[in-house]
Structure 1
Amino acid sequence: MKLSIVFKEVEKHAAAETEVKRCAEKLEKFLKSFEPDLVQLHCVFSRVPRTEEIAISVNLTLPTGTFHSTAKSKHLRSSCKAAFAEMQTQMKKHLAHLRKEHEWKRKRPREAALV
């Protein structure tokens with residue numbers, strides 16, 4: 001996985017980089033079926049001037065699609081966790097669609113048919 005981290009109007013933190021790398025490792029378990037060179041993760045940290053919050057924008061590019069998530073918080077770590085949690089739910093939904101789980105889902109029998 002290609003990883004790039006950008007800091008806009010935020011001082012560069014080693015803690016932010018380690019948090020992003022830790023969250024990226026969690027995402028990698030979903031990305032085993034993709035070629036590692038084709039997967040790109042781009043994170044942008046920026047400061048919201050009015051509220052003094054830290055915003056993170058995460059873009060994940062795969063051969064089958066592109067995903068985007070954002071989060072804002074006063075603490076860098078909590079904004080990072082929220083953005084990657086949203087990215088993880090998007091990945092689960094996308095992989096289920098690729099496996100065509102919606103076609104295999106069994107429909108409930110009608111109650112009238114059971115009686």
Structure 2
Amino acid sequence: DSAGGLLSSTRGQLLRLCCECALTVHAVHKLRIEVKELWKERWGTYFGMGGAMALENCASLAYCTSTICAPALRFVLGATHMADAALALASFACWLYLAFFLLGVKITGPTIVMVME
């Protein structure tokens with residue numbers, strides 16, 4: 001980066017590596033939980049529940065898979081732009097996952113249901 005910034009230094013790159021490692025460890029742990037749930041309930045039930053559970057399941061899987069793919073894209077394939085896109089998708093999925101908790105709130109619940117339908 002010719003303009004400088006955090007990632008232009010070795011310290012910034014090390015910080016990014018540590019943060020990506022922490023995110024990946026969390027995503028692997030969450031994916032293990034989701035796979036156990038998927039194995040127990042099977043495909044049709046896992047994705048066919050509808051409503052809040054469908055939102056939670058889809059957002060969780062999108063978050064986990066895109067977060068786990070990002071380091072592979074960056075460090076194995078060298079595709080830094082693709083890794084950044086995967087992390088952006090993970091960020092969006094995480095915000096969508098947070099909407100699951102807002103379903104019970106009187107003001108936000110109907111809006112989230114409307115968006116999902």
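If distance in nm of label points 7 Å out along Cα→Cβ at positions 42 and 74 is calculated from each of 1, 2, which structure is the one that comes out at 3.2? Present the calculation step by step, with values, prior to reporting the outcome.
Details: 1: 3.2; 2: 4.0.
Value 3.2 for distance in nm of label points 7 Å out along Cα→Cβ at positions 42 and 74 corresponds to 1 out of 1, 2.
Hey, mean count of other Cβ atoms within 10 Å over residues 18-25 derived from one of 1, 2 reads 13.1; which structure?
Numbers: 1: 15.9; 2: 13.1.
Source structure for this number: 2.
Computing helix-only ellipticity at 222 nm (-39500 (n - 2.57) for each DSSP H run of 4 or more, over all residues; to 500) gives -27500 for which of 1, 2? Could the numbers behind the result be given before it?
Values: 1: -12500; 2: -27500.
Corresponding structure: 2.
Taking 0.9 as the value of distance in nm of label points 7 Å out along Cα→Cβ at positions 26 and 90 derived from one of the structures shown (1, 2), identify that structure. Mind showing how you got there, number by number?
Working: 1: 1.6; 2: 0.9.
Going through each structure in turn, the value belongs to 2.
Laboratory data are not the source of any read-out in this text; all were calculated from the coordinates shown. Being a predicted model, the structure only gives us computed values, none of them experimental. Cβ atoms are built from the backbone, for glycine too; each structure is taken alone.
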